[in-house]
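Just so it is clear, none of the values below were taken in a lab; they were calculated from the coordinates. Keep in mind the model is a prediction, meaning the values are calculated, not measured. Cβ atoms are built from the backbone, for glycine too; each structure is taken alone.
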Structure 1
Amino acid sequence: MRYCIHCILPETRPGLIIDDDGTCSACHGHEDKEYNIDWAARSAIFSNIVNQAKETSRGYDCIIPVSGGKDSWYQVIKSQLYGLKVLCITWRTPQRTKIGQVNLDHMIAKLGVDHIDFSINPDVEKRFMMASFEKKGATGIPMHMAIFAIPYRLATQLRIPLIIWGENP
């Protein structure tokens, strides 16, 4: 098994590619982020987006789908630094762990954001998961559909002009 010569991630990590020099794709991405992105220009673009959202909002300026993990914390903190009034939302998956719930609760309390936790009847969810498994071979499809649909639906319903959504590649 090969490991990245910089960060020691193994080649078995899904989506990771280690080049001939022994550097992984995550390290190349980090280098790109450090040296090839004009962060001042990006900040100016984001400031314009923030200003537009604040001009058109009727309460909340943005929705941020969150899990309570590091990426969620970063997005909420960064949004608050730009002065946005944030509404956090979460889809309660059956796989949420106790520590995951603690992290989510801590984020909500520590950062002082409003939060809506969506869930459906567990029996209905089980039927969705079983149908998804039988038709597509994966149980997570209904949850992914909810995770991706709910922010748009809620933003439209509450007239929230901005959705801030990030993923760790």
Structure 2
Amino acid sequence: MQDSAFELAENIDKKRVLYKLHQPMWYMYDLSAIDLNLENWTTIKYMNDSGDDFHEDIDQVPNNSGGIYLFSIKCPLIPGMTDFPAYIGRAKLTEGQSIRKRCREYFTKWFRSDERPKITRLINYWGKDLYLSFIEIEENDDIVHFEKYLINSLLLPFNDKIPDKEIQDAIKAFQQ
């Protein structure tokens, strides 16, 4: 535990995360072409138990396909009920990109720089409890559209860029 109530409060405040839950946005897009049942996605532990390197399961992420991925923070208290989605991303399949390469970049590239402060924060504070779920999608155009629709619908706390300009402007109007 902490040395004082002040230190505890300070640490709790640093780890505060804001979710924007707006039900009408959950139904804005037709996502029936993608399997959104998380039971059919592959989920792995992203970081090792000390939070300073990848978990060995990272090798299960395919190096020869593209798709959509979701970082989530898993709290072990009520398994399945206390999993907090944090970030949605995409990896198109190109000569230089795949789901594995893209997902590895969050730790190897952005965590070690100030380029993506929210990603640095996500890994710093929750690395030991960070999980990665992904689903392979064949068509790059589908990958782009599904990622855009999911980001616009879920407004996850670690996604900086909201693709829909109207939604982005609405959020900015009420930021504190």
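Per-structure values
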quantity: For 9, 27, 30, 26, 8, 0 (P(r) over Cα pairs in 10 Å bins from 0, in percent, calculated) the corresponding structure among 1, 2; calculated: 1
quantity: Read-out mean count of other Cβ atoms within 10 Å over residues 37-44, computed value 13.1, structure in 1, 2; calculated: 2
quantity: Structure (1, 2) behind the derived value 3.0 of distance in nm of label points 7 Å out along Cα→Cβ at positions 13 and 101; calculated: 1
quantity: Entry that produces 29 once relative contact order in percent (Cα under 8 Å, 6 or more apart) is calculated, selected from 1, 2; calculated: 2
quantity: Which entry (1, 2) yields the derived value 1.00 for FRET efficiency 1/(1 + (r/R0)^6) of positions 5 and 29 (r between Cβ atoms, R0 = 30 Å, to 0.05); calculated: 1
quantity: Answer label among 1, 2 for the case where helix-only ellipticity at 222 nm (-39500 (n - 2.57) for each DSSP H run of 4 or more, over all residues; to 500), calculated from the coordinates, equals -17000; calculated: 1
